[in-house]
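**Student:** Have a look at these structures, which come just after this line.
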Structure P
Amino acid sequence: MNELTQLEKKLAQAVVRKQAVVWLAGLAVMVTVLAALALGLSLLAAAFIIPIPVKVILLAGSMIGLGYAFYRYALLPARRERGIIKAALHLEDRHPELKGRLVAALQFRDLDITRTNFSQALVDLTVRQALDLTQGIDFNEIVSGATLRRKLRPAIVATAAAVLIGLVWPGLFSTAFAVYSQPLTRVAPPPGYTLTVTPGDAERVKYSDVEIGGNLVGSGFPDRVEVFYRFAEGRWQSEKITLNRRTNLTAKRADTSAFVVTLKQVR
């Protein structure tokens, strides 16, 4: 039946468009969940040294959450909207004037007339009526962008929040990647400060006092430091400094801590 083939083709095209919208809406949900998980896991990695069992549980839970989101909001809706009969039912709901003709015509396509009480004339009449009644109907009516728009809003907000936090807090996501890419290794966050060593390479007169030390800038300073040094053609030596001792500190503020140790009459 050429007429029935036309109906099937138009419905199939509408179904493809609707499936595309459903998959895009599911993808938007996946982006929302992924951004939320990335932010949460990154903040945890930045704030704590996560034990290996906890890290494994977090990663496993995140994967399960992503899998559930994919099934619940992408795969399952796409399966529900599959098939031209389903699309025809949606059109029948929107257009009561069809009176079941469209669905009936599609059901006749696989019907063995010889095993039923339906005549070929009745089948042909039903198909012609369905074709006539759907002449002015846009089959793309079954494609709605409302769900996609509703799912896109939180995805855009979550993505923007992740980008903004990444700009305000450089290194947050790279640190999290270093932590979670080694699930069976206990990884500590990087120190929250930088160290500048003084004087570095320098020349001093023999038997004079030599001051060596450094300057810490940032936050989360250690309680103790160990300064390693070596003289020309000498071996490596070290001096331990407790930063909370006033005699070893040259300056201490909330974001800066400079320390120095004096080596007396170096030979």
Structure Q
Amino acid sequence: MFPGAFATPLDSVINPDPLQFSAIEEAQARAINECMAEKGFPAFRWEVDEPFVNEWYGVTDPEVAAVWGYRNSGAPESFEGLPDDGPQVMQPEPMTDELEALVGADEDLTAEVLNSEGIIVYRYAPDACMNIGMLSVRPNYFEGIELEEQLVSLAGEASRQAQDTEEFESAFTHWNDCVESKGGIRTNNYRELVGGREGFLMEGPPGAAEIAAATIDAECKRDTGLLRTWSQLRAEAEAGLLAQHPGLLTTYLEYMQPKVTKSG
């Protein structure tokens, strides 16, 4: 997924396959829309989400950086005409019949999801169309989400362990040397590898200074082999943490597997 980086055990959690993600989203949307039509709302249409890429290593493609700077590559095609009305105060909307059919009212939250310790972690409305649609495609979706939170936490811990090694420190120094040699600025902040350099506003179009800095950062990630070292250290740390939780990842992947492919 990221050129120059090794795949890690938890990449399938952090960045699921985009084709399968889209197929699941479309199947869920069809089931939700059919349910809403049966409940008397034939004009309702559930919007399908686009696949999301978690930029775990920050900006890695110089060509993308040359256009978007440190912004996500899925940014809007044009920043022109974006409203700037200041902070928006969100007012709670009254529960309409359509919304109640979609998500259920408070008194409809009768289904419970328990964690491994028997603690209730979710309540949901089993007769709400959104849940009917999701569970028709992935019957163990809510159980999977509870496991996903644990796995994402492990991924974060693995990343911290990877960065706390001499190998990563050496690769980080080599990357900094490359950045400096290209006219960029050294940093001691690991977070700037992922979130971009401090000082650049992430509003409106990226300026020339941001584009130049982001392009240098991405080129040096590619040229110094930082991503190879970083991803390998992450993979090793993830494997060690998963060994302490046998079956967690395989159970999660089984829960999140769409029903349509289990028999196909």
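Throughout, read-outs are computed from the coordinates displayed, never taken from laboratory work. The model shown is predicted, which means the values in this text are computed figures rather than measured ones. Cβ atoms are built from the backbone, for glycine too; each structure is taken alone.
**Student:** For the read-out distance in nm of label points 7 Å out along Cα→Cβ at positions 217 and 241, a value of 1.7 was computed from one structure; give its label from P, Q.
**Tutor:** Answer for the origin of the read-out: P.
**Student:** As an exercise: P(r) over Cα pairs in 5 Å bins from 0, in percent, calculated from one structure in P, Q, equals 1, 5, 9, 9, 8, 7, 7, 6, 6, 6, 5, 5, 4, 4, 3, 3, 3, 3, 2, 2, 1, 1, 0, 0. Which structure is it?
**Tutor:** Answer by label: P.
**Student:** For FRET efficiency 1/(1 + (r/R0)^6) of positions 121 and 233 (r between Cβ atoms, R0 = 25 Å, to 0.05), which of P, Q scores largest?
**Tutor:** Q
**Student:** Right, here's the next one. P, Q: which one has semi-axes √(5λ) of the Cα gyration tensor in Å, for residues 65-104 alone, as calculated, at 35, 16, 9?
**Tutor:** Going through each structure in turn, the value belongs to Q.
**Student:** Suppose relative contact order in percent (Cα under 8 Å, 6 or more apart) works out to 22; of P, Q, which structure was it derived from?
**Tutor:** P
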